[in-house]
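What follows is a group of structures, each given as structure tokens.
Taken together, the values in this text are just the output of simple stated rules run on the coordinates, not laboratory data. Given the structure is predicted, the values throughout are model-derived calculations rather than measurements. Cβ atoms are built from the backbone, for glycine too; each structure is taken alone.
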Structure P
Amino acid sequence: MRVCLVTLGDPETLTGGYLYHLRMADLAPARDAELTFFSFPDGFFPAPVLAGRRMVEAAASCDVVVIDSIAAWCAAPWLGRVDVPIAGMLHQLPGGMDQRGLRRALQAPLDRRAYRQMAKILVASDALKTDLAREVDPARLVVVAPGRDVATPERDIDDITRGRKIALLAVGNWVERKGILELLDAVAELRPDLATLHLVGRRDVDPTYTSRVEQRIATLGDRIVIHGPVPKEEVAAMYRAADAFVLPSLEEPYGTVYGEAMASGLPVIGWDAGNLPHLAEHNVSGLIVPPGDVQALTRALGQIATDDELRARLARGAIERARSLPTWEETADKFFGELRSLTTT
């Protein structure tokens, strides 16, 4: 089975959705499938749409086309010319997660137009399925969640507490919805000897927001360690070395990093928002606090840092919860199984 996955920009971009697709490409051959990418150029809205003719040509050599939600608006005007089954792989709602104002208003109708032309819509989480059920026929929605397992670390990382009680890890690009500024505000209220926070993720996505984050970090000294984007093997090593995972994100269609952290034995801390409440249970596998409540986030971090028994109990709960989440092999089985069903009907 030949699968063409249509996306936007560089398929090797370090975000959850792109990494999901790369995993599927790697695991395709073991399922008698080949997954290739067609990428719309990442340019100013709406210029990428002009590359649609090349997408149609690429689709003609495949058995099924999968439209990444980030590229749905680009593909929408051209999908009527695609002669093979069309599926969607959705990681966001119509209009996108990081778009605002006029851009979101213009993109959302195009996203919906694309969704109407999809025979089957694969979604990353139950939370996203619930939200999208208001937009499309629920019978076309199938949850194919990301895997929990991480890459094999190439090395062990030495103590990363830097002389403090614990090491906290946050993995996420520096965009406003990830809550990096609120996390820094919460860490600032902790006793300086309690925690060192390690930040992994891209800093170049939103320069204005990055500037604000950097200004805040400058006030916190060596309590904050910036790693930037790192290979998945290095992320896996960071999971092993840390004591807890924290990411107060307001909007996560799934939150692959939470699942990876729990599978690595880390309690997770974040807002009661997005998909996190579907992944972690408060006081069982992590500490889930009201969205935007920085004081509550500070208290949660303080508890994790000072209560060894609590931290150990939540770590056990995180591992237990992670066992119920799919592995990447199981995700690939379902992903390609759902696509194959479109080619045999």
Structure Q
Amino acid sequence: MRINSLNFKNFRNLKNISFEPHSEMNVIFGENAQGKTNIIEAIWSFTGAKSFRGAKDEELLNFDAEKSEIYCNFISEGIEKEIEIEITDKRKAFLNGKALKSPSKLAGNLNAIVFSPQDLRLLTDGPKVRRKFLDTAICQLYPNYIEILREYNRAVMQRNKIIKDVRNYPEINDILDSFEEKIAENGEKIIKYRLRYIEILKEFIPKIYGGISSEKEFLEIEYIPSFKNLSLLENLKIRRQEDMYSAKTSVGPHRDDLDFKINGISAKNYGSQGQKRSVALCLKLSEAEVIKKNTGETPICLLDDIMSELDINRQNFILNHIKGMQTFLSCCDPKSVENLKAGKSFRIDKGEIAECISI
């Protein structure tokens, strides 16, 4: 998979820039707040996923514009394709000139992994971050998972609204049955997808983490469900009374977690800062391998300002491991990748490409 050309108009502070990236490494550098991460974020949008920075669609629009347009020409499976996204207060997506029902329908066309400083907190932050990692990765490989996830979350929200009022209006108690059945139906599908994905991850994690740790440590990953006995539907009914007081659904895949063990010891609870960062790095690189295994193509690699967060050994490992992937790497100081033998460097200043250097 390779991006041939990119054009961004009024995407955040990127008023109108076009460029043809190198097939291997593309270093995007400049001072802070000049638009480096905005370029990474725009490229990520072509996967059909929401902003990895958590931004709402209207926040992606330049302050002085009514509409943003971003365009990507790329090669996938030997076929040239085009994606265009229009952003106002929401997004509209077009694939090869054809309008899609939803931007999420882009999933599976341009595959990418994105690694930002917040991903280094995969182990230090709460379970929500780890669930998001899993779900985002699965959505790229299995686009129908997106709708299953939406239906599940919608049913959980409805159940939460009802259990909040059911103590005052007992007659609505029966409505809970239908929502709990919907939660259980989609929840069990979500868990199966997640478990299947983790099994594929396990094929790559030992080798990659072994490389990061110089074969001194062994990493294991385990899925931690929010219930162990009975079915999800039975657990929902059992906890109904308890959930009425918290007004929250306490069981289901939206409460599940991942656990990581280094040499049999919990990395979340006892791992050093360096070990936790190594686990996060391993997960992202393993994600790329899973995409390659399932699609037969290497994904686009997006590295947003993480080099300064890693020591020299981890920097070298990631640069060596992403060989063969078209990569877009943002940084303040291009010296961190000065040993590259092939690629392009783009200096960004005030949302514009001020300089392009072939390596």
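When distance in nm of label points 7 Å out along Cα→Cβ at positions 60 and 292 is calculated for each of the structures P, Q, the largest result comes from P.
Using Kirkwood radius over Cα pairs in Å, for residues 124-323 alone as the calculated read-out, with 18.8 as its value, let me know the right label among P, Q. It traces back to Q.
Source structure of the calculated read-out (distance in nm of label points 7 Å out along Cα→Cβ at positions 12 and 220, 4.0) within P, Q: Q. Source structure of the calculated read-out (P(r) over Cα pairs in 20 Å bins from 0, in percent, 27, 54, 18, 1) within P, Q: Q. Have a look at P, Q and say which one yields 23.6 for mean count of other Cβ atoms within 10 Å over residues 36-43, as calculated. Considering all the candidates, the number was obtained from Q. Source structure of the calculated read-out (relative contact order in percent (Cα under 8 Å, 6 or more apart), 16) within P, Q: P.
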